[in-house]
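Below you'll find a set of structures to go through.
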Structure P
């Protein structure tokens, strides 16, 4: 973590919603999802907000040895966005508590505010984290493929 990692960091991230980020694409194995409207899926919206937060703070970490993982999300999804519209995420780091990072987030699709809320991330050391996950994998029953 660099000394520049402090509250007040802001970032804006843009993305044109493709059909592959709509509700039917979220779980193509689900006939319920497949029958739903082709609008930006909440699950992909959450990932988009996380992406913006990652982009905001990576210059302030020892990337890629240090990375962040989402640990909490509390956001609304207020308006439907069809594929083809550009969405903009605006994020601000509002708190640093040790390795816990707290963000204010919102997203707009050029017509409507589509999301607002808070997101928390935790700084990890990738090598240590991967080792811990590797230990957990050893506890899995065989033939997971």
Structure Q
């Protein structure tokens, strides 16, 4: 899954549990429905965890013209007492997965075909965007 900074879903790909995330990175980036702004005009960041710290992850991010933020394997924080200067980014994906787990058809996979299961996930993502839009309009 690929999300924006606020946790809104932008693209999703499904695969078997035995497929490593790095192999799905290119497909996940390509599955984004929202059209990207021009990378030359606006810098676009892509934050990934340590699982993508390999040549495949780095080349895929570079080919798509994103600014990579990939933590190195074995890298630790220099000073554990130092406060963070930037907000945490990983939790937005976890929050989206928690929202999607409230849909029973996603939590318990009833669909036999992968295309049907992907459609249910995409429908749930559309509902999340609709609720977010409705909430923003009610605040105005």
Structure R
């Protein structure tokens, strides 16, 4: 792909904005449309675009598969840990009301943490799926 200079330059310009938009969707998700799943897919699309334009080996250097695997597990642990934190504070599993001093604050904090865990898991899973399908032999 070295001869496609336009694609390389445009993708270098677009990837940071794609990631920034993913962060916007992630942290705006509790106030409007969006959230963890959408942000995870958008974030993964930046890495997938990088892999398509600059090659699979370069993408694996930027996002090593071992780190991506740990991010899948970390996202699930963030999600489950938030649920168990509610249990430890005297509420039900995934009962956010007890996570802060006020129920509204607890709801806001709980949703923010849960959506971050979902976004992390979805982004890492999508990148893993891309690496698995793009790296297979024909």
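Supply the structure label, taken from P, Q, R, corresponding to mean count of other Cβ atoms within 10 Å over residues 102-109 with the calculated value 14.1. It traces back to R. Each of P, Q, R could give distance in nm of label points 7 Å out along Cα→Cβ at positions 54 and 126, but the derived value 1.8 comes from R.
Among candidates P, Q, R, the computation of helix-only ellipticity at 222 nm (-39500 (n - 2.57) for each DSSP H run of 4 or more, over all residues; to 500) that gave -13000 used structure Q. Set P, Q, R, criterion Kirkwood radius over Cα pairs in Å: the highest-scoring structure is Q.
Values in this text are rule-based calculations from the coordinates and carry no lab data. Being a predicted model, the structure only gives us computed values, none of them experimental. Cβ atoms are built from the backbone, for glycine too; each structure is taken alone.
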